[in-house]
1. Identify which of structures I, II gives the largest calculated value of relative contact order in percent (Cα under 8 Å, 6 or more apart).
2. So if we calculate volume of the Cα convex hull per residue in Å³ for every structure here (I, II), which label has the highest result?
3. Work out the source of -17500 here, i.e. which of I, II gives that when helix-only ellipticity at 222 nm (-39500 (n - 2.57) for each DSSP H run of 4 or more, over all residues; to 500) is computed.
4. Among I, II, considering only distance in nm of label points 7 Å out along Cα→Cβ at positions 39 and 63, which has the greatest calculated value?
Structure I
């Protein structure tokens, strides 16, 4: 896998809705999309979404590198969130 950045759910939404500035869209497009399982759950867990609404998300996910989460990641995230604002 090449270099990349973990993309947050809001960034994915903004990319798909063309809400990022041009330079932001170009930056994201130049890298392999990397998302976490949490982002996958947030994007696909859209209440009452139609297949037309989910289709671009699913297409994005087919190109993305999906990072699994495990108990160690969950516990570290909790610890960081408890110690930082």
Structure II
């Protein structure tokens, strides 16, 4: 399986990198886990981002979105943010 990261801190030229994910012959195989995704998420165009902010707009997660979501979930679950 091949994944594209459009930007990575290990990519100083910011051209994106390709990651190759190998399959495994056991229950923890990441490739086998991804195979049913097109049937589950039938609204996603083939080259849309794997993780999207909103299903309809097909925009990839941003760092800000992930941080805000994690803060929300931490507060909701009583973890607080500390001082």
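Computed from the coordinates by the stated procedures, all read-outs in this text should not be read as laboratory data. None of the values given here were measured: they were computed from a predicted structure. Cβ atoms are built from the backbone, for glycine too; each structure is taken alone.
1. If we compare relative contact order in percent (Cα under 8 Å, 6 or more apart) over I, II, the biggest value is for I.
2. Details: I: 134; II: 172.
Result for volume of the Cα convex hull per residue in Å³ over I, II: largest is II.
3. Answer for the origin of the read-out: I.
4. Comparing I, II, the top value of distance in nm of label points 7 Å out along Cα→Cβ at positions 39 and 63 belongs to II.
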